[in-house]
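Below are structures written as structure tokens.
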Structure P
Amino acid sequence: MKRTPLIILFWSVLGLLAFNIWFYFQQPGMVFYPYSELKSTPADWGLEYEDVQLTTSDNNAVHGWYLPAKNSNQVVLFFHGNAGNISHRGDSLEIFHRLGLNVLIIDYRGYGNSQGEESEQGFYLDAKAAWQYLTEQRGYKAEDIIIFGRSMGGAVATHLASQVQPGALILESTFSSVKDMAAMVMPVISKLVYLRYDFDTENKISQVKSPLLVLHSPGDEVVPYPLGVKVYNAANSPRYFYELHGSHNDGFIESQPGYSQAIASFLEETE
């Protein structure tokens, strides 16, 4: 009878180990939702564009679009969320066009026409390749580049901004870290499993010296509002917060025209 507690402990540890192994291999499918088919192009939205092919430092091929704007020396480097691909971002590209901004939008590896397999570190390399394209091939100065990240793209944007110090950083509906997301979405399980991704925006935002605009909705049903506030609180000044309304995926549309006005005012402030 004295061995019973040890037997229970043994099987509990074994069960937890087995669950962790299973959960480890499930995490990519829980985090990344790539679509390979491009269902439209900027031409379908009446926008001029150029196809862009980038090669990352680990020799991965990344696809994107460059959308020129007349009489503008500023460019938005846009990083989308964890689902879909660049062909699902027409509404955002039209907003940037109306704001008179050049845009470079890329698909991460494994998304759209970009090659490779999805990974956090790989996404950071994709982002760096996009920055180098703008600065080395397009001739943009760092202070004329606005890095913009939505949802998971906010973590990618922040990582890049912490390394290159752009003219401005805009984060929309993003989270402070995968650990924080997991703690809010699955509070019990998150304490028992190994999380293979970090996407630690809160830690890296402290290394960003560029002006920051955070946009988030209290009605966000995917990324809890407190996590957006947490990112804002961890940031250096100058920093600005604009409260959206509506859902995670449509808040930027439901918050018009205030959304566009907030971005325009922020960029005027930081010029």
Structure Q
Amino acid sequence: MTFTEKLQRAITSSKSVLCVGLDPDLSKIPAPLKEQFSDPSDQVFEFCRRVIESTKMHACAYKPNLAFFEALGSDGWNVFDRLMDEIPSGKIIIADAKRGDIGTTAQKYKEAFFDKLCVDAITLNPLMGMDTLDPFLDDHSKAVFVLAMTSNPGASDFLQLPILKGSTLGTIIAEELQKKQDTSKTHIGMVVGATNQQSSIPVLQAHPNSHLLIPGIGAQGGNIDALAITLKDHTGIPIISSSRSIIYAGEHSPNWEERVSSKAAEIKESLTVISNKYV
């Protein structure tokens, strides 16, 4: 099964393009869970497991953020590995790793995430050059999501800079990704933030068939109706990520899992204007 086929099935079964980001911050783990588990690794694992269980009806994908697991030290990799078995097999798993290196180093990242952890996709940083993507591009069942126009304010430092005949760096990255897709078995998608939509339009036009990982909805304030207009003519499939707004919706309430589920359902409903095109 190709990545695109699995993604389409995941969206059809969930009737949603929602991706739940797993960013388990120990300082925000619900108090009832901390009372039940004393070990930080157990807290993170159980928190993420229950978030997955509470949101699986509403999401097509999950995006574990590696930084939050690496912060646990060696135990974090064990937690991450165990969580892979907790995510339903029909869901897309995107490792939010933002790796970007050359030669054998990139090859080892590929082996770690695609071969050992068996995620469906990974986020990559292309700023060391397009050759950093090459080790990841020989598997039709996988995808890479390359940083092209991110949702943070610092996107203006580099990605939004006009550097060649008025084209931004983000647009040039997208153009190079489009060229590389012609010889790639792996789907080459892009990370395009929901908060920089005006800057994103030329990026989408430069790589019009790419699937998109779109952060910025929820806590970062991205506007869904405006995003729907931006995506209107794009032929790739969007995966719209929300992390903090969902996973911490229950705060420290005894029924925090129900609130997480309700928030995921609420955001799924708000995304209907976009999801309906793909279900």
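Taken together, the values in this text are just the output of simple stated rules run on the coordinates, not laboratory data. Note that the structure is predicted; figures quoted are calculated from it, not measured. Cβ atoms are built from the backbone, for glycine too; each structure is taken alone.
Structure summary
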{"quantity": "Among P, Q, which structure scores highest (criterion: distance in nm of label points 7 Å out along Cα→Cβ at positions 115 and 211)", "calculated": "P"}
{"quantity": "Computed 29, 22, 17 for semi-axes √(5λ) of the Cα gyration tensor in Å - originating structure among P, Q", "calculated": "Q"}
{"quantity": "Cα extents along the principal axes in Å, for residues 91-178 alone from the coordinates reads 41, 27, 20; which among P, Q", "calculated": "Q"}
{"quantity": "Answer label among P, Q for the case where relative contact order in percent (Cα under 8 Å, 6 or more apart), calculated from the coordinates, equals 15", "calculated": "P"}
